[in-house]
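Every number here is computed from the coordinates shown, using simple stated rules; none is lab data. Computed from a prediction, not measured in an experiment: that's the story for all the values here. Cβ atoms are built from the backbone, for glycine too; each structure is taken alone.
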Structure P
């Protein structure tokens with residue numbers, strides 16, 4: 001049987017509002033939605049490679065459907081491009097182009113300071129406080145492609161008012177991938193004000209409607 005795995009956003013945890021909402025919806029249908037802690041309790045040493053390792057250990061060799069939000073969506077796309085065990089994907093405001101766009105968030109002098117000092121403070125929504133993040137996330141992310149070329153059926157859910165990951169990124173990706181269906185909402189990056197709509201689309205796409 002297909003297992004369902006939810007991948008949370010950057011600097012967050014399995015206790016995020018969206019993660020808990022989806023867990024409740026799956027539970028109501030008798031399905032255990034697995035939500036691994038992607039930083040494994042060590043946010044400072046977070047990398048793309050490390051998070052992919054968490055997904056690999058969680059999924060094993062079983063058929064899986066991945067549901068990812070923001071960075072979790074990018075990780076789901078990366079994983080699917082490398083593993084045939086993935087059956088379907090649901091990507092919410094996926095942070096496609098993460099390696100380039102994350103680096104571009106910082107001015108060259110700030111990147112140089114970060115590299116020199118080793119860490120930079122980042123607000124962590126799970127801990128509700130700033131935590132240090134190592135520069136290795138920038139160096140490690142550079143090893144990966146901006147837009148993973150997966151071929152599995154996928155549903156992208158994106159807010160047209162998203163000022164973190166512009167919806168145009170998903171539009172361009174979907175236009176070049178006939179396996180991808182894009183649904184847009186009058187919402188921002190978090191999408192927490194359209195959770196009911198997100199679930200309706202997800203339930204229909206995954207064939208879980210009762």
Structure Q
């Protein structure tokens with residue numbers, strides 16, 4: 001009866017009766033997907049699906065200091081030095097005096113590199129120090145974790161320091177002031193959708209679609 005009266009009133013006023021539709025609720029951004037890549041077995045061999053490439057740097061990299069890879073969720077995965085070698089995630093290889101290093105978590109290649117000294121028994125990094133080795137933003141751009149080197153700072157942001165190298169935005173940043181710095185290498189994990197600051201001229205927050213970590217294969 002009320003609908004008929006509303007239609008009649010609309011007709012008398014010269015308007016068509018239009019049903020009321022409630023506004024759609026805001027859709028939350030999808031949660032960041034975590035991918036755990038397992039390229040090396042506990043015995044120091046390449047896991048199935050991964051190929052080994054012998055790399056000759058002309059020097060041995062050092063893995064004798066307990067310096068866990070920030071992206072590792074298993075023990076004994078080392079970030080070896082020097083930083084120029086980008087040995088960001090390395091396992092002790094079955095071959096004597098060698099390590100197997102994964103530089104690109106989205107690839108299937110392991111670099112077998114000469115090791116200088118022993119390979120330290122290394123724990124997992126502390127929770128606040130853990131960070132993905134690679135992040136893919138929701139627009140498809142990719143950022144690889146930084147391993148040392150001299151980086152500039154974005155203009156007007158003296159407390160931001162380079163955390164990731166990005167193919168679209170140039171860099172992603174972590175905030176550090178005094179002795180305090182952002183956890184997780186600048187990745188904000190405070191909600192299911194992780195995010196990070198990116199950009200060199202204009203620094204903005206961008207959501208992270210996928211975060212890549214490494215583990216030891218069973």
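Here are a few things to note about the model shown:
- Among P, Q, structure where distance in nm of label points 7 Å out along Cα→Cβ at positions 57 and 185 as derived comes to 3.1: P
- Structures P, Q, by mean count of other Cβ atoms within 10 Å over residues 65-72: label with the highest value: P
- Among P, Q, structure where FRET efficiency 1/(1 + (r/R0)^6) of positions 41 and 89 (r between Cβ atoms, R0 = 25 Å, to 0.05) as derived comes to 0.95: Q
- Structure (P, Q) behind the derived value -11000 of helix-only ellipticity at 222 nm (-39500 (n - 2.57) for each DSSP H run of 4 or more, over all residues; to 500): P
- Computing Cα Rg over 2.2 N^0.38 Å across structures P, Q gives 1.46 for structure Q.
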